[in-house]
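Each structure below is given as structure tokens.
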Structure I
Amino acid sequence: MNKNNNEIFVLEDYEGDFSYKKNKSNLNITFNRIAFIYFIFFMISIIYSIKVFYLGSLNSKTKVEKFLPIKKNYRADILDNNGDFIAKAVITQTAGINPNLIIDEKKFLIKLQILFPYEDFKKIKEKIKKKKYFRFKKELTHNQIEELRLLGDKSIRFEEQITRLYPHENLFSHIIGQIDDGNNGVSGIEKYFDYELKTRKEPLQLTVDTDVQFLIREELIKFQEIFQYIGSAAILMNVNNGEILSMVSLPDFNLNKRENIKDVNYINRATKGVYELGSVFKTFTIAAALNEELIEPDTEFKDLPKKIKCAGRNIGEYDDKIPVDLTVEQILVRSGNIGSIRIGQKVGKEKFKSFLENIGVLNKIEFDIEEVGQPITSRWGKCKLATSSYGHGITTTPLQLVKGYSVITNGGYDIKPTLVKNSLKKKENKKRILKAKVSEKINSILRKVVSTKEGTAGFANVEGYEVGGKTGTADKVKNGRYTKDKINSFVSIFPTSKPKYVLLILLDEPIPSKEYVYHYRDDRKPYKGNWRNTAGWTSVEIAGKIIEKIGPILATKYIEVN
């Protein structure tokens with residue numbers, strides 16, 4: 001034993017076993033204590049690893065779910081007839097505010113106002129006072145999301161939402177319609193096909209052509225400055241299958257803004273507007289008589305009076321220069337009122353009313369959007385028959401007018417106007433509802449309305465397209481009374497030798513232009529200024545300009561579907 005170095009060595013001899021122990025600074029360390037400490041560190045390591053693994057997997061799931069489709073809010077895209085997008089669904093971030101979690105309202109609003117200076121903070125304050133959660137800002141950019149997160153305010157909550165994007169903004173507003181914040185359709189195609197858009201996997205394809213729609217809308221907007229009308233409508237439809245290539249109603253609205261529009265001037269005039277349309281009904285009167293085989297185009301009506309009385313009121317010609325002796329063809333070409341009445345009287349009220357019902361003009365039409373007007377009905381008598389024969393005192397919608405013109409010019413076959421490609425619709429066999437020769441005779445007369453100097457639609461005589469048609473000018477009814485304001489319309493068919501398209505142009509309260517220069521399509525010199533507020537000087541001029549622009553597209557892109 002040595003004590004000098006403070007170390008103690010002990011040698012013990014027990015039955016031949018040797019044992020060695022070393023103590024330093026009076027500290028005893030054993031194997032059991034080391035094992036215990038190692039065990040503690042091992043358990044802490046295991047717990048920490050499990051926690052890291054759990055949090056990592058949770059974060060991973062969150063990221064994956066963020067990019068998964070929101071099945072309950074899914075909405076199919078909408079395409080035009082060329083496969084181009086006109087409505088597309090995308091996932092966007094929305095910021096909401098829970099007023100109950102705001103600590104300092106004043107500071108909170110100041111911070112928000114710095115980030116979003118153009119928001120209506122008066123309304124935001126009102127919503128905060130209600131102490132209910134509300135959505136503050138939709139369709140956030142990545143920068144806006146980061147800026148809001150940096151505020152570190154618990155009252156701000158982020159949501160994923162389906163957002164509908166409309167790349168053409170106003171172009172298809174009355175056709176497509178809108179959806180609400182809950183992804184439910186509230187108007188137009190979005191509403192009528194709400195279930196299909198939420199459940200179908202493939203896009204919904206429409207019949208409309210974006211290029212044609214754009215050109216027609218541009219012309220209506222341009223002439224709005226010239227003729228100062230409060231609104232207008234245009235429909236271009238295939239007369240043989242009812243497919244609508246374009247349907248425009250002005251004024252329109254930007255679908256991306258999702259505004260709650262209450263102004264009645266934004267009505268869809270093409271489908272919802274119900275109007276007296278004037279002389280465009282004269283074509284129906286003659287078609288009804290031809291179908292009953294009561295007349296032929298060369299049938300003469302002699303000694304027609306200049307005026308007749310109906311319910312104590314005088315009915316006269318719009319133009320005193322109209323002769324008293326006219327054939328059926330001349331009555332339509334020159335738009336004679338008295339001659340049309342005489343033809344209507346030959347048909348009779350029951351047969352004439354039945355004819356209008358058969359071609360789809362009188363009863364409410366079934367269509368691909370719910371915004372459809374109901375023609376006003378009234379009791380038919382002798383006076384009603386007389387006025388209806390030349391388009392006075394009888395109403396319909398522009399959509400029903402183009403259907404009626406399609407039937408009387410396509411060979412007498414019934415068609416159903418549509419905005420949707422046939423994939424969603426049952427194929428129906430074409431049903432003839434008029435006699436075969438009616439269309440051939442009517443088309444020939446409609447061509448002369450446009451092509452002859454006696455006709456009322458010479459400005460639409462675009463070379464190469466064989467345009468035919470009929471003008472209509474009517475006094476507008478307001479609060480049950482006729483006014484001096486006009487509804488001017490022109491229905492054109494082309495080519496008349498084998499009709500493919502019907503084009504309607506309707507102007508609501510146009511005003512004659514004293515500065516506009518008219519360029520005739522024959523040998524006549526240009527004419528500046530006009531005092532006549534009739535369709536021949538307004539709607540016809542616009543239709544001619546439109547056909548010049550869309551004609552080449554229709555001729556090269558589309559083939560007639562029989």
Structure II
Amino acid sequence: MFSKVLIANRGEIAVRVIRACEELGVASVAVYSELDRDAIHVKRADEAYLIGPGPAAESYLVIEKIIDVAKRSGAEAIHPGYGFLAENAAFAKACETAGIVFIGPPASAIEAMGSKTAARELMQKAGVPIVPGTTEPVADVRAARKVIADSIGYPVAVKAAGGGGGKGFRVALTDDELEAAFEGASREGEKFFSDPTVYLERYLPDPRHVEVQVLADRHGNVIHLGERDCSVQRRHQKLIEESPAPAVDEALRAHIGRVATDAAAAVDYVGAGTIEGLLQDGEYFFLEMNTRVQVEHCVTEMTTGIDIVKEGMRAAAGEPLSISQDDVVLRGHAIECRINAEDASKNFAPAPGRIGAYVEPSGPGVRVDSGVGPGGEVSPMYDPMVAKLIVWDSDREAATRRMLRALDEYEITELKTLIPFHKALLATRQWGNAETCRDLVEDKRWLRALAFEPTVPSDGDEDGEKVEQTYTVEVSGRRFDVRVIGAPFAGAVTLNGSAPAAAPRKPRERKKGGSAVGGDTLPSPLQGNMWRVKVRQGDAVEEGQLLCIIEAMKMENEITAHKAGVVAELPIAEGAPIAAGDPIATITSTVSE
């Protein structure tokens with residue numbers, strides 16, 4: 001086993017890997033951006049190093065900076081977590097060149113599965129069933145129309161070749177929608193994966209999203225840990241996951257388990273990975289392989305008792321897996337709810353901000369994986385995830401009741417989260433019947449009914465005078481915590497240009513009605529950057545027509561007209577930042593002649 005591991009990530013997954021390191025007796029090294037100076041993963045690691053400004057493109061995504069810190073700290077291996085550089089073959093190669101172990105599959109496996117078209121072709125040759133569609137990129141809309149007419153038909157899914165995590169995925173139900181879907185998928189592919197090429201698949205209208213967890217080592221062992229159901233999604237991004245999948249019996253589990261291990265073996269896989277697929281009318285189709293640990297790996301850990309992160313680290317270190325396929329037994333039922341900083345009543349618009357009070361639920365069968373605490377901030381620079389709430393119980397019904405109890409216990413003030421959404425959905429007949437719940441997640445009237453104002457704590461809990469304080473300093477880019485005993489220090493101190501630790505902030509009063517839609521002016525429901533403006537001043541628009549697209553927290557958010565009329569004012573511009581409550585457009589009613 002390694003003696004020191006660098007975690008090239010942030011938030012809850014960085015904390016999760018640090019915990020695994022502690023249990024294995026391995027020293028941990030954290031990296032952080034300027035925005036994450038006070039993050040929990042930074043404080044939890046044995047060492048921490050500053051790697052750049054807030055934007056991921058200048059910090060967490062800069063391969064040279066990560067490798068440099070690994071060398072300076074003496075880390076023998078790098079764990080990428082998920083997102084950022086986790087599925088970047090160039091990063092895996094750079095680690096190898098630097099003599100550092102990449103805790104994940106070889107670069108060749110990442111490359112083979114990183115392109116969805118190449119992966120589909122590879123799986124088809126290996127005898128693994130794939131969703132009908134193309135195995136080569138489609139050049140343009142004209143070529144797409146020909147392929148659709150010849151072999152696929154509508155509805156069709158247009159997907160970025162390098163996509164994943166719901167990015168670069170658009171659906172065209174009819175020919176009229178194809179051009180917009182093609183453009184949107186290509187644009188997101190270029191933005192998030194530096195690859196604008198797209199391919200086509202038959203769109204299955206209401207499939208179950210079922211994925212299989214695999215583990216493989218360097219000794220030829222490839223096993224699966226059963227399946228997870230991730231069908232509850234918004235904009236093709238997961239919200240709730242559970243294991244085992246309610247629609248999978250023992251025979252189907254054995255079948256899709258073989259599909260998964262065959263797929264992993266076909267690319268000489270090493271470590272933890274996931275085969276994602278679609279289940280429709282008893283047929284299972286390969287969708288893609290995620291060559292990393294998944295966000296939802298926790299539910300599989302709860303039902304199998306196997307630590308997936310530690311097994312991946314053992315495999316990377318050259319050790320054999322500690323379990324065989326015969327050792328894998330699924331017990332009980334586990335559910336995970338993603339606690340995102342989003343407003344479900346506004347079509348899951350990102351809702352970044354600072355947390356007030358923060359108390360996690362506990363008790364039998366409850367697990368919380370988080371990377372925040374009281375006073376922490378969910379930045380619009382990064383993913384909107386606050387935490388993952390996972391529960392286990394004897395069966396699905398009992399696990400649902402336990403999750404509802406845990407959601408009731410979860411206290412997060414000042415910040416809007418998906419907790420109300422999860423409470424409402426898990427109490428529905430659809431969830432009880434193990435349906436995909438797609439009708440609810442796509443029902444804007446049902447979602448609007450979930451509107452709420454986050455709790456704001458009172459000002460009566462101010463801390464008194466302290467005689468012991470901890471300050472953070474950075475020396476040559478490395479973080480140190482310094483404890484000072486004495487009278488509270490009111491000034492600011494810097495060392496080598498570093499910033500002082502942030503002072504505790506009083507709870508902020510929430511402005512009322514700042515982003516409500518009223519009259520002619522449409523305010524922005526969220527903070528972000530204006531990605532596309534689809535109308536011009538003077539245009540006549542219909543209610544519900546697309547006005548612009550705001551990029552926030554790694555998601556594109558389509559803003560539509562709240563009424564029909566004429567765009568009288570349009571104080572927005574592509575590429576410019578926009579704050580929640582800022583005016584997007586003023587639409588005046590047309591005057592009848």
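What the table below lists for this structure:
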| read-out | value |
| --- | --- |
| Among I, II, which structure scores highest (criterion: mean count of other Cβ atoms within 10 Å over residues 153-160) | II |
| When Kirkwood radius over Cα pairs in Å, for residues 257-416 alone is computed for each of I, II, the largest belongs to | II |
| Structure with the greatest value (metric mean count of other Cβ atoms within 10 Å over residues 305-312, set I, II) | II |
| For -0.54, -0.65 (log10 I(q)/I(0) by the Debye sum over Cα atoms at q = 0.07, 0.08 Å⁻¹, calculated) the corresponding structure among I, II | I |
| At a computed -10500 (helix-only ellipticity at 222 nm (-39500 (n - 2.57) for each DSSP H run of 4 or more, over all residues; to 500)), which of I, II | I |
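Bear in mind these aren't lab numbers, they're just calculated from the coordinates by the rules spelled out. What you are looking at is a predicted structure, and each value in this text was computed from that prediction instead of being measured. Cβ atoms are built from the backbone, for glycine too; each structure is taken alone.
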